[in-house]
Structure I
Amino acid sequence: MILIVDDKPENIISLKGLLTLHNFAVDTADSGEGALKKILKNSYSLIILDVQMPGMDGFEVAEAILGFSKAKDTPIIFLSAVSTDKKFITKGYTSGGIDYVTKPVDPDIMLLKVKTFYRLSEQNRELNRIQNDLKQEIEIRKETETRLDARVKELHSVMEALPLIAFTMDADSNIEYVNAHWYKYSKEMSAFPEAHPDDEHIYKDWKQTFAHGMEYNGELRIKQFATAQYRYYNLRIIPIIQNEMVIKWVGTFTDIHEQKSINQLLEIRVNERTKTLMEKNEELENSNHELQQFAWVVSHDLKEPLRKIQTFNNIVKEKFLPAGTEGADYLDRTIHSSERMSVLINDLLDYSRLSVASAFQPTDLDELLNEVLFDFEYLISDKKAVIKHTPLCTIDAVPSQIRQIFQNLISNALKFAREEVTPVISITGERVASKDFAAEVSQTGNYYRITVSDNGIGFDELHLDKLFVIFQRLHTRSTYEGTGIGLAIAKKIVDKHAGIITAKSKENEGAGFILVLPIKHIIN
């Protein structure tokens, strides 16, 4: 902005019109005192100052401006109509003016002078601003360097206290500082510790990450002077970044020799143990195979005498003993015992077969369940049982084994019904998020939860740990028939399918069996 100071309005109007026409911002004052007030409040790029004014003349105003810190460098053009003498012109320049123009003013000459001095004033302002910015930046840099030096000293103090080899490097990877531990492995600060020939690539690898300004981690062996032995160390070098530029690198060698030695020993032991376990596993597989063969042979050898015992007992009973006699009763007990023995042999065979690997395939659980219910149709009708079930899905499974689970659970539900109470058996299925009995239902879950519940006699959950153990029974044989193998078979099948099984019950309030099976076969 340009300030025009003149006590005559016509002069102000004339000059203001000329400058406004050429896009200059103009402010005016009609006295020296008024000009000083405006100069205190505003900043001007150029002042056009009339010499002859009542009160303070132009020279006095210029001398006063020199005393203002923010306006002392503002260029002043003096205007005078009468004071054309050399001494007045000299006084104008000594008062702080940069030019002295006499009236009447030539507009073209005046405009050229204004443009020139205005441009010089703006350039001077910009130079002053740049100079001030440079001063501030220098002060900031000095302050930053002071803080950085303090941090470096603090860092060095910390590094000296560390129980490991520590060092720093500049942005070009030149070593600047090393702590006392360094000299146990290197004779001079500028040379890295000697690496084992097989580990020399570590230093080359670090150079590659250095080029990308990235952190580096690597294990290597370095030679210790005192023992001439190589020890395992972990080398870590991290960049210190400021304003997106790497300004320094901080590195450490951490002694991991003892840990490495222990790990190597453990690895040897693990390999030895693994080898032993593999040999034992092979022996167990051979033993299982032999047991399978033995079970088949024994079952055949046991079943044949049982069949003969049952056949001849029935013949003796029918031909030689009248019904209702004491002898007939004894034979009935013998026949019943042999039948129970036959069931037990069959159950044991079923249990032993589960040790053999089986082929998994997509299995429609609905179809399996309907087949089992068809098999139990007579017993369900005889007990007037009510069967409720929701649609089930298809999962990867061994169909014959899943059928056996349904058979055992539904058979138990029918067997352990309460007297004079219509048996009600409910089978439901739902997809869940995880292998957990209480998992949330999920349409995209990887597991399927099946619940088989009844309203039978139930059991005390204190005995839950016995429920799935082979030959364990919660009820006497005289009260309920069975071998105590059915639920053990169900548990083993669920385990082979990488699933879980449990039960919930209260006495005389029914029981519920919960299975969670993977939808897709999990290879162990």
Structure II
Amino acid sequence: MSAENFDLKEMRCIAGLFWSSYRRFPDRPALSVDGKTLSYRDLASMAAGFAVTLDEVDATQQVGVIAYRTATAYAGILGILASGRTYVALNPKFPHERNQTIAEFAELKHIICDPEYLALEFDNYKANQDEPAFITIDDADLKKSIAGIPCRVAAPIGGQPFEMAALASEAPAYIMFTSGTTGKPKGVPITNDNVLAYVNNVLALAPLDEHDRFSQTFDLTFDLSVHDMFVCWAVGACLCVVPDRAVMAPAKFIREQNLTVWFSVPSTIGFMHKLRTLKPNSFPTLRCSWFCGEALPAQSARLWCEAAPNSFVENLYGPTEATIAFTNYRWRGDELDKSLAGGYVPIGRPMGDLEAVIINDDNKLAPPGESGELHLGGNQLTPGYWQEPEKSALAFINQAFPEKTSSRWYRTGDLAKQNDEGNLEFIGRVDSQVKILGYRVELGEIERVVRLVCQSELVAAVAWPRVGASASGVVAFVCGTNLDVSTIINACEKSLPPYMVPKMIYSIEQFPLNANGKIDRGQLEQRLAEG
């Protein structure tokens, strides 16, 4: 089989974004990972091998991928999609119990696996009667270590032409599993149509081409990784995978790889600033900088603009259910802190033809300046949760609003308001508001004051001690060692009501992070509980 023989099927599958670029730029770099660079031809050949093998073993619709920042991971995803199937990313660094729960819920019968993880994963699954069948690559260096482990090696390229599977564009491209309130992960199936709509919206934000070099910072179990891959490959650019050790300290990588496009969580800026690697004009090659996944502090935006003077800074917002990101706000640089909610960059306006409304407690449209729950509508919304119609019915509503064309809306659970310029501002979570001595409190307001006093972006406030959704006080964590606790508390006393003033300020050398690179507040609470 030759990769040239793939039939694009009129771009109804997001894999077609890659193959379109392959046909135009077969010898240009497509992937830089682990010290190696693969051309579009190289990566297409690997992906085709996986696609053929999946057909030979008659794999079911959902196929797992358990690999970590390797060529196997990216070729595996492309191969699954090209075969007309749906990929489900697993993480070899997650507890096996979580991966197994997802594998069972997603009905995975086949998993593409890195050779280096094959022995471990086989041991994990072999106790089950219905363990998945593993597919891996032919790796000469690891043949001894995987000897005796039943698995299928991806088909070599050669033989008869392979026709890319005919696929309905409304079919799921991937299922992303997020944390559920019951402890069981929620599956969010995102269709090819959803992703194609997203890529079109993002490409309207900036001129990108085959000469660009994109960062890939996000784990494949985080939906922002889909942006990394398919916005990049849609224009024929090179995807540069940041090594795990450099994800939160990527300054050297940015320079060595001559990156032109950056995408990460905002926390990365704070960690780089702490390490003193965010100096003015540090990254002159960057020309596009996107941030998403958590609130972007205005001071972080300023720091990044100084470090990457030739790049714009754009704040993206969106839940997994609405496909990667939904709104955008490009930082101008002349915004005043006092005009920004909580000192954070606005989340902006819906991209393209997408729509958003803010609903108040009376289930009516909130006027400008009034906060309420943000609802999203448009062609980026998932059809609903995987095999959970009751949860889908609660999260997605059918309702008509004046001057809006959408009739189906996703309830984000996020509090937002529209500012005087018509931009949306993120306020907090509806379901994570805390009550301090009976008062409703947004912890972000406390964090803003502490950040301004400490001149540190790495700040987290926690309601403590907590009883259910209520607490009798607040404590704050600051990344740093030379803290003047009395000065911080005095500043809080001048700016906040008494019940919001932290009872204690804790210095922390490094914040615990979750798999998506965000500060893990649950672990901070656990540290407090353990004394």
Structure III
Amino acid sequence: MIQLLYNRGLTDPSQFDSFLAADENLSGDPNLLPDMHLAVARLYRALLSNENIAVYGDFDADGITATAVLVQGLSLLGCKAIPYIPHRLTEGYGLRTVALENLKRQGVSLVVTVDCGITALAEVEKARKLGLDIVITDHHIPGDEIPPAKAVVNPKLSGSKYPFRELAGVGVALKLLQALFRGMGKENQLDGLTDLVALGTVADMVPLLGENRYLVKRGLELLNTSPRLGIREMQAQSGSKTTHIDAESISWLIAPRLNAAGRLEHAMGSYRLLTTDSAEEARGLAKWLEQTNAERQKLTATILEKARQQVMTQLDSPLLIAGDTDFPAGIIGLVAGRLTQEFYRPAIVLRTGEQLCGGSCRSIPEFDITRALNRCQHLLTHFGGHAGAAGLSLRTRDLPRLQETLLEIAATELAGVDLRPRVDIDAEVKLSGMGGDTFTAIQKLAPFGQGNPVPTFLSRRVNVLDCQPMGSSGDHLRLKLRKDSAYWDAVGFDLGRYRGEVTSFIDIVYSLEMDRWNGQEKLRLNVVDFAPSL
């Protein structure tokens, strides 16, 4: 266990107990966040004056859940806040002046952003001229200049005294409510929102370390004891054979479906699913999301193949770029992620147009893509994101210069870096000793996710008793393994194409997992890589 903790950056034994407990001691004081007192004061004034408040979110799962958290939190104080999530295809990411003008015409006097706004300089300035106050809550990396809002709450701002920088957008939204409710002595009323915080935090792939561990742990408890109508219906429509929800099921089952609405249609469908009290509406929305997600999967596979063909000629380059006029804006981020995963290089996938281009970027730990974009901001009309993921837009005529500049930056920063996919292994162990209470002990490290991956082990010279293809297309492997007197069932997802390399004795890299199916639980190995034993 000490080795596993050390591998997760916990080099001081005094940190072990708080990490394993993942309790409220990891929660920071919301008033330490920049401008929090200004944000709370403006909300107090709006509540006392019965002002119309709009919550302006993003169209991904983090933004959707953050919008729901703030709207439902304010409703506990008697405020009927208006949720606003822009349409990805017709409006695009972030604050838009046209949307702000429409909200102003509806009588809104205060807009609170969630998961967006930190780079919206021109839009916030325009809002000021309209007489519309803006409070920004965001977690993306700020630019050199901060928008002139009434308050800007972001743990990544320079000079922030908040002890944890890696909150998701939904986490920052919760901290705003905590500060607001704490001043009224009502903070315990927010407990029913922790499920939404867990969903958005896991979906946004922020590190599940520090305060995020506490937020996700609390939220998972609520998701498993009192799931929302929409979550129950989503599970039912997906055909899932288990009702247990952990961070992995959020990543693979819930988040893709919540995101599917914003990728192909309008994210407000997912928002309504999370907030409805109608079983009939929940059932209909969940069915629609299931169909939308299936369409998203097919479209992703098609576009990925086209993008792969483009980048196959770039494999000697430190950065991959693909683009086309028919690449859907809602899919390009997924495709960029797949390219980065397969080729271990930063990847940019663009939807190109006659006048404008929009793109999504995904990167590797050795290359901060947002910092690189910051050096190219003179070529961009919009950009923003994290070290590992970002979005951008630019004039089509500037695309060649952008490509040239980014390639130069990548060539310099990645010089000497081994650009091959790798698997991080926590420890080499004997497979025969992995039974008993090993799985239970490992679960003390949960919730698992970005920054705190499921522990991965290496065991050598494992006897393969059987190996069969799994899945409708044979993309996966099902194996029966033996080491000494220990027998194991194992699966190898996405390893079907390597079936011919399976020999009688192999070295395996794997994690332990509980296979929950039809009400039964069975421990098995999840093999992520293998090689013939020497």
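Just so it is clear, none of the values below were taken in a lab; they were calculated from the coordinates. Everything quoted here is computed from the prediction, not taken from an experiment. Cβ atoms are built from the backbone, for glycine too; each structure is taken alone.
A few points about this structure:
- Computed -8000 for helix-only ellipticity at 222 nm (-39500 (n - 2.57) for each DSSP H run of 4 or more, over all residues; to 500) - originating structure among I, II, III: II
- Entry that produces 10.9 once distance in nm of label points 7 Å out along Cα→Cβ at positions 75 and 403 is calculated, selected from I, II, III: I
- Here distance in nm of label points 7 Å out along Cα→Cβ at positions 67 and 499 is compared for structures I, II, III. The highest value is that of I.
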